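Okay, got some structures for you below.
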Structure 1
Amino acid sequence: MYIPPHFEESDIGVLHALIRSQPLGAWVTQGGGELIVNHLPFLLDADRGEHGTLTGHVARANPVWQSFSKDADSVVVFQGAQAYISPSWYPSKHAHGKAVPTWNYAVVHAHGRPRVVDDPQWLLAHVTQLSDAHESTQAVPWSVGDAPPEYIATMLRSIVGIEIPLTRLAGKWKVSQNRSAPDQLGTVAGLRSRATALSAETAALVSQRIRPDE
């Protein structure tokens, strides 16, 4: 990923926070002479390894767990807030016209060598943790124990675990750091005027990186 220095985010806490808030990752791996892409919800264990470890699962019928490269790293892409940026929001555009549209976004690329975990107890613990994490905000949370044990056993036989110890994390926060403070403030106001959740999230990211002009 191309990352100009002013857009680079290297704080592991910030990178981990995005992964946790946007856990549906695009897992890209090599296999059979081509790139294979699957979209999976991942859990992050920040305490396992220097950069953390991702865990997920795929359907046993999905050939990726048998065909992915065992000799090359995979990458999982986690997409954060993103939005189109209009140059009409920049005071500088109205002063001299030298402005063009762009796109703001935050993204994390998580690199690591995946491995298969085909173990019923591991899978049970994994899906229990995954369900608990995402059911916690429900008025009446569902849990694995709500389903009959024999049904859960059948479901577990139909999936395979994927574990990715992370060797590298790359973060790119392209949130108007290359603009003047007035243009950054104009971007925040423009994004907020859209009144959408994604625009509000992107506006918050821009606000966090506003720097006073020298």
Structure 2
Amino acid sequence: MLKLYLKELIMTKRIFITATNTDIGKTYATSLLLKELASSGLKVGVFKPIETGVETEPLDGKKLFDLALELNPSLNSLSLKDIVPYQFKLPAAPIVAKEDTKIDLTYLSAKLEQIEKLCDVVLIEGAGGLMVPVEEGLFMVDFISYFKTSVLLVVPSRLGSINDTLLSRHLLDSKNIEYTWAINLYEDADTFHQVTAPFYKNDYLSLQENIKEITNKL
């Protein structure tokens, strides 16, 4: 069963979507989860604390906000700045892109609480991978415990993904963080079942084929 706090309870469910690196499919996974959760009758919301590489507007954040608005019109009281509080032009790790800006976790918490007042579940999309630095001594993985979320780790299907997947899973295991992981079959998908899947055996789920099962595990 999906471990959600429903409307009649006080808490809103928080799910953090992370990945083994940048450009793996976090936004794609978040979109699939938004649709699946909404199809179950839940009021969904989305939050992307930080987005870099922003020229005029945060492209990933806007894509997610537009979809969430379609699925949960009550979010129309919010702005894109509420959904993506920190937006930086340089396409780099937040610790570099932010320059002199201080990433304030208290401020981010307030924004998240503002969103979840309108939702049963909020999907939080990270930036890059788990060890992306945000501030000195603060990494993306630390957002998981700070925001008290469940976790979906998205991994790629390309050659070399086993190493990246094992490193990310080892980090989560070492911090005693419970998580669900799933493969985005978008790159080298035609060779995945021959080259990579034999190592995973029956341990893996794919976003394209198992989104309902993935959602139920979160």
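None of the figures in this text is laboratory data; all of them are computed from the coordinates on show. Note that the coordinates shown come from a computational prediction; the quantities given were computed from them, not determined experimentally. Cβ atoms are built from the backbone, for glycine too; each structure is taken alone.
Computed quantities for the displayed model
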quantity: Of the structures 1, 2, the one that 26 was derived from, the read-out being relative contact order in percent (Cα under 8 Å, 6 or more apart); calculated: 1
quantity: Computed -0.78, -0.83, -1.10 for log10 I(q)/I(0) by the Debye sum over Cα atoms at q = 0.16, 0.17, 0.24 Å⁻¹, for residues 108-187 alone - originating structure among 1, 2; calculated: 1
quantity: Structure responsible for 0.8, with distance in nm of label points 7 Å out along Cα→Cβ at positions 84 and 196 calculated and labels 1, 2 on offer; calculated: 1
quantity: Structure responsible for 1.7, with distance in nm of label points 7 Å out along Cα→Cβ at positions 68 and 140 calculated and labels 1, 2 on offer; calculated: 2
quantity: With Cα extents along the principal axes in Å derived as 48, 42, 33, matching label from 1, 2; calculated: 2
quantity: Parent structure of the calculated result 3.0, given that distance in nm of label points 7 Å out along Cα→Cβ at positions 116 and 148 is the read-out and 1, 2 the choices; calculated: 1
